[in-house]
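Below you'll find the structures, each written out as structure tokens.
Only the coordinates and a few stated rules stand behind these numbers; no lab work does. Just so it is clear, the model here is predicted, and its values are computed rather than measured. Cβ atoms are built from the backbone, for glycine too; each structure is taken alone.
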Structure P
Amino acid sequence: MSSEADEMESPVGFNDRYTEHNPVSAKLFERASRVIPAGAGSSARTVGFGWSPYPPFIAEGQGSRIRDVDGHEYIDYLLGLGPMILGHRHPVVTAAVASAVQEYGTCFGLPYELEIRAAEQVVEAVPGIEQVRFTNSGSEAVGTAVRLARATTGRKLLVRFEGHYHGWQDVVYWSNHVDPAEAGPARHPRPVPSGPGVPTELAETLAVLSWNDAEGFATLMAERGEQVAAVITEPAMFPTSPSAPAER
């Protein structure tokens, strides 16, 4: 005779419910995993970064909303990880992109006028910017900025803050989601590679500080300021735990 507990329906876990409601995404994830590392074109969209048991696969977007292949609709707070501030398929943006392709072409290996016009508008809109070089990704932009800083100053030390993310290039892919056992004391964090394949020798080119530790920053600059090529920071810490800069 079964007990009352046995007769009660077993609770359904998140993974079971998710899989039940997203079967088409499951098939696409299985298919993608055969030809794309970890089944997605960016580590930020993989199981290792929290999209467990697999990410939803998107079918289309319109305005502020996106719809996945299983028919679920979401408000798109990811915004393409940054650039989609006007939403998806905005009619003015869509028309401008189509017009540029038709008028100019698709992609050139030489300069052209539209590149100048875009740079002029950025310089005009953002105080303090004198010149612009466009890149294909944030990682590429950060790598370029770090190299320029080191070339200009003749120094190699880069100061960064624990928990901030600046892309996947070896020079900055450090101390993002850190195991506390490896990170060292809060006042003197150790640089920790954020993934395999990052040469540990690059730790000598980094000084890592805790976010919002103004005293630690002042001490570092007093002791090693003449070695510092650049300080890199996010406006607010987001990837690890959202935290605005402290008011001083």
Structure Q
Amino acid sequence: MLKSRLLLERQVNTVARKKIVFVIVEGPSDDEALGVLLEKVFNSSTVFVYITHGDITSKPGTDPSRILAVVGDLVKGYAKSNHLNNTHFQEIIHITDTDGAFIPDESVAEDPSATKAQYTLTEIRTANVEGILIRNALKSQCLNRLSGAQKIWGIPYQAYYMSCNLDHVLHDKQNSSDEEKEKNALAFAKRYRQDVDGFIKFIAESDFSVTSNYVESWNYIKQGVHSLERHTNLGLCLTSATEVDAESDAPMD
């Protein structure tokens, strides 16, 4: 019932004259937790959430030199399906988990009993150390390119991280199951859907918020084991959006 109510709140007219804020997330729980809230933050725009159903920055076979083109193809595909061009877009917001991608190799520890990677604040425990090292090398290269991009397909682009993942930031849980992720996502959306200011404050003003500036926030997460710790720079996006809305709502002299 709650899920249906949230979906109803998010029905928008895609033919509206509003510019599109194209939001890229990895999975359905990311959309369920953040989608309706981002629509309220960007209430002067049309928000479309694109779910990649997996991490495009660590997918085997991904070429880091083409990661910007991969993101561009996602946007172009949506635009073509809706008879749009790049002038219809306000910006691209890419929300991604860090998954410990930038940690030193020695912080990946072998654990034969681990059926899947287990994340802690200081290390990744895994039965497949080599596999995690290869993934981290690929993902970190992709994130380096994405975090340095200013535009994709001529549209302003910025990447924002959840460290070490969405549930870690929103619920302080690093190793949630898929079922727990969906339950937690719906609970988070329910908690804040009528309190957008509270949502922005939580993301932008908590002890895990990294909101110095965009470049510095990425420099920070790439150091040491920060990409395993609880951090996000999404607050930069939210506060910037509210400042823009405040300026547009200000009375003319």
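Out of P, Q, which has the highest value for Rg/Rh (Cα atoms, Kirkwood Rh)?
Structure P comes out on top.
Mean count of other Cβ atoms within 10 Å over residues 23-30 computed as 16.2: which structure among P, Q?
It traces back to P.
Please compute distance in nm of label points 7 Å out along Cα→Cβ at positions 39 and 95 for structures P, Q and give me the label with the greatest value.
P
Determine which structure produced the value 12 for relative contact order in percent (Cα under 8 Å, 6 or more apart), calculated from the coordinates; the candidates are P, Q.
Value 12 for relative contact order in percent (Cα under 8 Å, 6 or more apart) corresponds to P out of P, Q.
Assuming -13500 is helix-only ellipticity at 222 nm (-39500 (n - 2.57) for each DSSP H run of 4 or more, over all residues; to 500) as calculated from a single structure, say which of P, Q it is.
Q
Comparing structures P, Q by Rg/Rh (Cα atoms, Kirkwood Rh), for residues 143-206 alone, which one has the largest value?
Greatest value across P, Q: structure Q.
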